[in-house]
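Just so it is clear, none of the values below were taken in a lab; they were calculated from the coordinates. Being a predicted model, the structure only gives us computed values, none of them experimental. Cβ atoms are built from the backbone, for glycine too; each structure is taken alone.
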Structure I
Amino acid sequence: MANLYDTANQLERELRESELFADLTAALKDLQEDTEATELISKHQELMQSLQMKQMTGQEPTEEETAEIQSLIEEAEGNATIKQVSEVELKMNQLMEDINKIITAPLQELYQVEEVEEAEDQE
């Protein structure tokens, strides 16, 4: 079992040393230094929280709130720093999904075999 943990720790080290991780680190640093981008993100988060609270109480967002969130989204999409972070995050998320599929493949196969066997037993 320790070997699996060694492998996981090696994967963690390799992730930290990867070009993609370096790109994400740099993009997040740039984001922290971009006051316009951080303000846009902060406004977006605040408005989304407000809208979620309204929805939890059964209220619908007003047209003004909907227009405001759309405007913030458009501004964020036009911000090069935010766009860069989003692009790198998408790549990182895809990598994590791919790794997860590889790691969980034996379990997926195991359960598929059991489902087939159960289906055959029911026939």
Structure II
Amino acid sequence: MGNMWGTGIPVTVDEKLLARGQERYQINCQVCHGATGAGNGITAQYGLVGAASYHLDKYREMADGEIFNTITHGKGQMGPYHHIDVNDRWAIIAYIRALQLAQNAPSKLLPPEVAKASTKP
């Protein structure tokens, strides 16, 4: 639908899906995007630079459907990963969202003691 991307993951997001997403991410994505999604995977040590950091606003705000499309068809230096099962692609997206939340959680979602500590210099 052109550049009209769907938002939302069309499968139930639970611990099982996140565990599957983590496993598939480690196999297919981590080598370029790094363990935390910062774009600093092992391939950077061998000259492949420019892997996306999922922690940039551009990617945190990106619709889930656009991420799905990127995994499926590739974009820029990233080739297509259409061989990954459809449900596994959604599991990877759910895991990417968990990585983003882990690195950029709004203070209102943090436990009070963590939120208080995070405001200290």
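Here mean count of other Cβ atoms within 10 Å over residues 95-102 was calculated and came to 17.5; which of the structures I, II was it taken from?
Values: I: 10.8; II: 17.5.
Value 17.5 for mean count of other Cβ atoms within 10 Å over residues 95-102 corresponds to II out of I, II.
Could you tell me which structure in I, II was used to calculate semi-axes √(5λ) of the Cα gyration tensor in Å as 25, 19, 14?
Values: I: 39, 27, 12; II: 25, 19, 14.
Only one of I, II returns 25, 19, 14 for semi-axes √(5λ) of the Cα gyration tensor in Å, namely II.
Please state which of the structures I, II yields -32000 when helix-only ellipticity at 222 nm (-39500 (n - 2.57) for each DSSP H run of 4 or more, over all residues; to 500) is computed from it.
On the way: I: -32000; II: -14000.
Working through the options, I get structure I.
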